[in-house]
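The next part holds the structures, each set out as structure tokens.
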Structure 1
Amino acid sequence: MPHPYVLLSAAVSLDGFLDDTGPERLLLSGPADFDRVDEVRASSDAILVGAGTLRSDNPRLLVNSARRRAARVADGRPEYPLKVTVSGSGDLDPAARFWHTGGEKIVYTTDQGAARATDALRGLDDGLGVDIVSTGPELDWRVLLEHLHDVRGVRRLMVEGGGRVHTQLMREGLADELQLAVAPLFVGEPDAPRLFGPGAYPPGRMRLMETRAVGDVVLIRYVPTAPGVGRLAASADRHWLTLACELAALCPPSETAFSVGAVVVAADGTELARGYSREGGDSVVHAEEAALAKIDPADPRLGSATVYSSLEPCARRASRPAPCARLILDAGVRRVVTAWREPDTFVAGADGHGLLVAEGADVVVLPEYEERAKEPNRHLV
């Protein structure tokens, strides 16, 4: 299911701490970086923090710039982003500044936590607009993100902590971007909170998107690259499928074949190859075929790789002996992510999805990318 673009934002010391153990919050950023964070908040539809951060930092989570708030209103958006907190227990302090500033608020919790949160916040003025939503017996981040997207219309979610929240989103492959401000100081206290905790994270190296000085701190922006596992989509899957849709736009136009882009990505996020329909002057080559032809068939990474294709891999074709679904299976790939199921334009009852699944492959369809995949094929559909 679609979910918002999830941006993790944090400031850390040179030795990786979010704070020290003193009674007052350690200010890691300077004025220039606080203004940058305010700009990111203003560009977001919602801002999320964990309940632990509410207790330790008592944040307001506001857009401080009157100019930026006015620009939001001029764009038809609320003056302040939706404020979101997450609490499995529902143990919330009604006196926290979070509830008494800004616009609408929402609490995501568990079935058991919902009753406790309702009791805790019962005395708040109804005009404060607090909504309490359970994700089920346990806190489920995917349910939370789908609800924000589908029910609350959130397309860009800024997550400001704390470390436990950042760790969970990163470990589950649900973070689309990490914005990290590194401050020029050390904390050095073993009991101080860190940005990320131990655990199983997606493999491989993240992609560096930007580094720049903001006052005396350094802003670093990373995006994940490692594909998801099985039929669960990860944020990196969306990145690679976007690239496949962009490759489709490079195809020479045709009245008798679709324009499709494809990328093959190893489990650690390494791009193995890319291709697109009719690439290199071959009038009948398909995108997945073009990409796979660039990889050594003996490459051991193929067995755990993912193929991203803007259109469902074909199950039947007249131009070549083997359809793309068969080429993928013969290459040893067992995971495919696609945007658009093949229509009956050229082949009735096309079902590459069915062929792949029947032979043990995991197929993930992300329908929110269907319109992008269709764009270079408008003349056909």
Structure 2
Amino acid sequence: MANEIEIGRGKRAIRAYSFDDIAVIPARRTRDPEDVTTGWQIDAYHVDVPIMAAPMDSVMSPETAIMFSKLGGVGVLDLEGLWTRYDDPTDVYETIRTVPEDQVTAKLQELYREPVKDRLISERLQQIRDAGVTVAGALSPQKTQRHIDAVMEAGVDLLVVRGTTVSAEHVSSRKEPLNLKRFIYGLDVPVIVGGVATYTAALHLMRTGAAGVLVGFGGGAAHTTRQALGIHVPMATAVADVAAARRDYMDESSGRYVHVIADGGIGHSGDLVKAIACGADAVMLGALLARAEEAPGGGWHWGSEARHPILPRGRRVHVGTAGTISEVMYGPANRSDGTLNIVGALKRTMATTGFNEVKDLQRVTIIVNPY
């Protein structure tokens, strides 16, 4: 492989790049930012911006999912989170925000021992549906079969099966694993699955019939997977490899298009731009939206990995508050660090590089410029 290097006489490695290692460059044509279009189509659903809100309790409540969807994105609720474990998780959130650092992991494990209730899954999804927006919910691969009947009875427009790593060929000697291909083809709703980080794994997921695949491990800002498991994939390379799998799968399937969604490692608006430049159709945001004033985490951010009962691979991090969720999306911005007006930044880059559609931005020239 052209991108292999030797790290020692007995081992070769793949050179990979993060979003910080690359940048896009302008072309010969420019446009007015007001003239570009940021719309995105996922299955039968058209949304105004190519952004999904991550199904993380620090980011999404039923209210913020509704709010985010009304702003043009897709809000995804964690159907195994606090909102489906507690009738009113207000006090639970306060506990998570205020517990001392040396006790937070144990406290998260304790609070998330409360079982998920199918009744609450139905109530939360109905609340979102009553608001007249796209209904999207997420389950983990381990709990999908347990809760899918309640989810489908309540009704979703998009189902996300999201884990640290999701494969099409999970092997287990203890229980029957989720057969993704059989599961997806048995549903009447589009399914987005992930994370995945390599060409081969993505190609196999696409063959299951998934409408989209999530690239990355999610929860980048609150992840400790690299420290705990030694697993890490720089996102620029991962997105480009999965985009190549999409291209080859289109040839293999006579034109079936699977959406590539970058999930994790997007901390600034420039990372959103570079994810699309590498081949993503959309992005899934966590920490950026956790900084919104309305985010239920109240300036704190954590993912599902942080609450794992046996081997936590995440942490609670303080991200602070940057502005309202509307300001995070559309501005006006009163800071220049790429945490506000992220859609405006995307439009500005599209205009500067001469592209009118988000899909066209995938053709932009990329340079490697590691800092």
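Annotations
- Entry that produces 15 once relative contact order in percent (Cα under 8 Å, 6 or more apart) is calculated, selected from 1, 2: 1
- Identity of the structure behind 2.7 (criterion: distance in nm of label points 7 Å out along Cα→Cβ at positions 52 and 300, calculated), options 1, 2: 2
- Origin of the value 1.00, where FRET efficiency 1/(1 + (r/R0)^6) of positions 100 and 124 (r between Cβ atoms, R0 = 25 Å, to 0.05) was derived from one of 1, 2: 1
- Calculating FRET efficiency 1/(1 + (r/R0)^6) of positions 108 and 132 (r between Cβ atoms, R0 = 25 Å, to 0.05) for structures 1, 2 picks out 1 as the one with the greatest value.
- Read-out FRET efficiency 1/(1 + (r/R0)^6) of positions 76 and 292 (r between Cβ atoms, R0 = 41 Å, to 0.05), computed value 1.00, structure in 1, 2: 2
- Source structure (of 1, 2) for mean count of other Cβ atoms within 10 Å over residues 68-75, computed value 12.6: 1
- Answer label among 1, 2 for the case where Rg and Dmax of the Cα atoms in Å, calculated from the coordinates, equals 19.8, 62: 2
Values quoted throughout were computed directly from the atomic coordinates according to the rules given, and no laboratory measurement underlies them. On a predicted model such as this, the values are computed, not experimentally measured, just so you know. Cβ atoms are built from the backbone, for glycine too; each structure is taken alone.
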